[in-house]
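Just so it is clear, none of the values below were taken in a lab; they were calculated from the coordinates. Quantities reported herein were computed from a predicted structural model and do not represent experimental measurements. Cβ atoms are built from the backbone, for glycine too; each structure is taken alone.
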Structure 1
Amino acid sequence: MAEDWQKITGGITAPRGYQAAGITAGLKPSGLPDLALIFSEVEAIAAGVFTTSQVKAACVEYCRQRLQAKHSARAILCNAGQANAATGTQGYLDASESAMAVAQALNISSESVLLASTGVIGQRIKMDALRSGIPKVVAALSETGSDAAAGAIITTDLVTKSIALETTIGDRPVRIGGIAKGSGMIHPNMATMLAFVTCDAVVSPHLWQQMLARAADRSFNSITVDGDTSTNDSLIALANGQSRTPAITEWGAEAEKLEAMLTAVCQHLAKAIARDGEGATCLIEVEVTGAHDELSARQIAKTIAGSSLVKSAIFGRDPNWGRIAAAGGRAGVPFEQENLQIKLGNFLMLENGQPLQFDRAAASAYLKKAAGGAYLQQDTVLISVNVGNGYGSGKAWGCDLSYDYVRINAEYTT
C-alpha cells in the first residue's frame with residue numbers, strides 16, 4: 001500500500017485526548033529525568049506485545065495479567081533507572097503499589113494503569129522516590145508533554161525517539177503517535193525495549209492487538225544491535241476513539257489503512273533505536289527478496305543485520321561481501337546459492353552465485369560516507385540480497401559494531 005499519511009508534530013500527544021509528562025524523580029543516580037506518564041482522557045482500547053524471555057520484569061508480568069483481564073487502559077507509567085527484573089515477589093508488589101499510587105493520583109481504577117520499567121536488572125524501584133514523584137508527574141501532564149516523556153524513559157540512549165503521523169478515515173483525521181527508548185540489549189523476540197503508541201481511532205480490541213502484533217514483527221522484531229533480548233521489552237498501544245471516526249470492527253480498507261500507518265510509526269521508532277545503537281556510527285538496512293515468504297526473507301535479513309562479522313566489517317569500512325553471504329547462508333532458510341545476489345549500496349558484488357569485479361575503494365568510500373553519525377541523512381548502509389524467484393521480501397535493521405560498544409557495556413554498572 002502506498003503511503004497515505006503525513007508526518008506531523010506532537011509525538012505521543014499528537015492524537016486527540018492524550019497528555020504526557022516526564023520529570024526527575026530521583027530514580028537515576030545521574031539526576032536526569034527518570035519518570036514518565038502517558039494519560040488518556042477517556043478509557044482506551046489497549047494492546048501489548050512483550051518479551052518472550054523466561055526472565056521477565058515485574059512490569060511485564062503485571063501488564064500481561066492486566067491485559068488478559070481487561071482490554072483497556074488510561075495510563076502508562078514508566079520509570080527509568082531500575083529494571084525491577086529478577087527482583088522476586090517484592091518487585092511485583094512494588095509494581096502493584098506503583099499502579100495503585102498512579103490510579104489514586106489520577107482518580108481512576110488501578111486496573112486502568114499499565115507499567116514499564118528500564119534500567120539495571122536485579123534492582124528494585126526506589127519506591128520512596130517513586131512515591132514522591134507520582135503526584136509531581138501527574139501535575140505535569142500536558143497536551144504538549146511528549147518530548148518530556150520521551151526524555152524521561154531513556155537510559156544509554158544518545159537521543160530521544162518520537163514520531164506522529166496523520167491520515168484520513170471516514171473524512172476525519174486520525175493520528176498515531178509514538179515514543180521509544182533503546183540503544184543496547186537490542187535483539188527483540190517480541191517487540192522492543194520500550195515503546196508506547198497512542199491512537200485516536202475507534203478500533204475493536206482484537207483487531208488492535210492483531211495489528212500491533214503484525215506491526216511489531218515488521219519493525220521491532222526486525223532490528224538488532226547486539227543479539228541480546230531484554231527482560232523488560234514492552235510495546236504498549238492505546239486507541240481512545242477521540243477522532244470520532246466510524247468504528248473499525250472488521251478487516252477492510254480502513255483497517256488496512258490504519259495498520260499501515262501503525263506499522264510506519266513502529267518502523268520509524270525501530271530504525272531510530274537501531275541507528276542509536278550503543279557506540280554505533282551508522283544504520284544498516286538489509287533487504288532480502290526472492291524468498292519463499294515474508295517470514296523467511298525477514299529471517300535472512302535479521303541474521304545478516306545481526307552478524308558480528310558483518311557489523312565489524314562495516315565499522316571498519318571493509319566491503320567484505322563474503323561475510324554477508326556467510327550470514328545469509330546460516331539463517332536457517334533454504335535457498336540455492338547459485339541464485340544468490342548481493343549488493344552493497346549500488347555496488348553489485350555477487351550475481352547468480354558468482355563473484356564480480358567491483359571498485360573496492362569506491363565501496364569503502366560509500367561505507368565511510370555512511371559513518372556520519374546518528375540522524376544524518378547519509379548514515380544508512382544499504383545491503384540488498386536476492387535468494388531466488390520467490391515472492392517473499394523483508395527488511396531488517398541494525399548498526400555497526402564499534403570499540404565504544406564494549407566500553408559502554410563493560411562499564412554499565414560501574
Structure 2
Amino acid sequence: MSPQQVAVIGTGQTVFKKHHDDKVYAELVQDATLAALADAKMTPDDIDAVVFSMAPTEFVGIHDIEKWSVDSIFGAGKPLMRIHTGGATGGSALHAGYTHVASGLYNNVLVVGADRVAETPDSQHVLNLIWDRFYEFDFALNTVTMTALSSQRQMSLYGTTEEQFAQVVVRARANALRNPHAHLKGKITIDDVMNSAPISWPYKLFDCCPRSSGAAAMVLTNLEGARKKCTKPAFINGIGATASTVFQGDKTGPKADVEYADLAELEIAGKEAYGQAGITDPMREIQVAELYDPFSSMQFPQIESLGFCGRGEAAALSDAGAFDLGSELTVSPSGGTLCTNPIGVTGLVRAIEAANQVMQKAGDMQVSGVRNAVATAIGGSAQFYTCSVFGADHL
C-alpha cells in the first residue's frame with residue numbers, strides 16, 4: 001500500500017534568544033503549540049497524536065521534560081513519542097510525525113518542542129558526554145573542536161579559506177535581519193568575523209552559533225485535511241535519513257567509508273529524499289535550502305552533498321553570490337542555524353522555515369517563486385542526518 005500524502009498546514013515559533021526569563025519551559029512550548037494550531041485553523045481536540053522534539057534535557061536541568069509539558073501541549077490522553085537524535089532531533093521528529101500520518105494511523109499530528117540551551121553554564125560539557133568513555137572522552141572533543149577538525153580537512157582538500165567561511169556568516173546575519181524570530185542578526189563584515197575572538201582554529205567567535213532558547217511547532221495532516229484547512233499547504237514529498245558511527249577515528253584516514261570533511265552521509269539521505277520527491281536536478285528544481293549549519297564551515301559540504309554543485313565548488317559559488325537572497329538557490333533565508341540554535345528544535349525550525357517558503361508564509365523572508373524547498377538536520381558526532389523535501393504540489 002502506498003503511503004498517504006502528508007502536508008504541513010500550520011507552523012509556530014517563539015522568539016529565540018539566550019534566556020526567556022518571563023516563561024518556564026512548559027509555557028514556551030505551549031506558546032509554539034498555540035501558534036501552530038491557530039495557523040492550521042485547528043483546536044487541540046483536532047490533534048490525534050504528538051511527537052515531542054527534545055535533545056539532551058541536561059541543558060534545561062529537568063529530566064524527561066516532555067512529561068512536564070504534556071498538559072501544556074494538550075497531549076493528555078493522546079499517543080506521545082519523544083525523539084532525541086542530538087542536533088538532528090527536530091528533523092527526526094518531523095520524520096516520525098510524517099510516518100504517523102503517512103501510515104494512515106493518525107490524521108493530524110503535532111510535532112513540537114522547545115530548548116533552553118543557555119540554562120546550563122557550559123553546553124559543550126553536556127555535549128561532550130556523547131564521546132566513548134574509554135577511547136575518546138579524555139581527548140576533550142566537543143562539537144566545536146570536532147567540527148573544527150573537519151574544517152581543517154576541508155581547507156586542505158579544497159583550498160577553502162577562512163574568509164570564505166566568514167562570508168557565510170556575513171550572509172546569514174544579513175538574512176536574519178528579516179527574521180523576527182532570529183537570535184543573532186545584523187550587518188557585519190568579513191573583517192568583523194576575522195577579528196572576533198579565536199575559539200578553535202579556524203573558528204572565531206562569529207563562526208559559531210549562539211546558545212538559543214525558544215520553541216517551535218508544526219501541524220501535519222493528510223491530503224484530505226490539507227484540502228479542507230489550507231489553501232497553500234507544503235507537501236512533504238520526500239524524506240531521507242541515515243546514521244553513522246560515533247567514533248571520530250573511524251571517520252578519518254584511508255579506511256573511512258566516507259570523507260569526513262564532506263559530511264558525505266547527507267548525500268545518502270538527500271538521494272533518498274530526492275528519489276521519493278522526484279527531484280532529479282536539485283539546482284533547477286529547488287529554490288530554497290534551509291541548512292543545519294551551526295558553524296560557518298558546515299554550509300559548503302551540505303550544498304555539495306545535496307547535489308547543488310560538485311565537491312569543492314560551493315565556496316567559489318558563495319563568493320559569487322550564488323546562494324544570496326533571490327539567487328537561483330537561496331540558502332537559509334532565515335539566517336539559519338548560525339543565527340539561531342535551540343538544539344532540540346533547530347532541525348524543526350529549519351523544516352518550518354522551508355515549509356513556510358513553500359506555503360508563501362515567510363513574510364519579509366519570502367523568496368519569490370518557491371515551488372520546492374529542502375531542510376536538513378545533523379546531530380551527534382555528525383553521525384545523524386536528515387533531509388526533507390517540501391513541495392507546493394503533491395505527488
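So distance in nm of label points 7 Å out along Cα→Cβ at positions 75 and 155, computed for just one structure, reads 2.4; which one of 1, 2 is that? Of the structures listed, the value fits 1. Of structures 1, 2, the largest value of Kirkwood radius over Cα pairs in Å belongs to 1. With respect to FRET efficiency 1/(1 + (r/R0)^6) of positions 259 and 331 (r between Cβ atoms, R0 = 30 Å, to 0.05), the largest value across structures 1, 2 is given by 2. State the single structure among 1, 2 that was used to calculate relative contact order in percent (Cα under 8 Å, 6 or more apart), giving 26. Label of the originating structure: 2.
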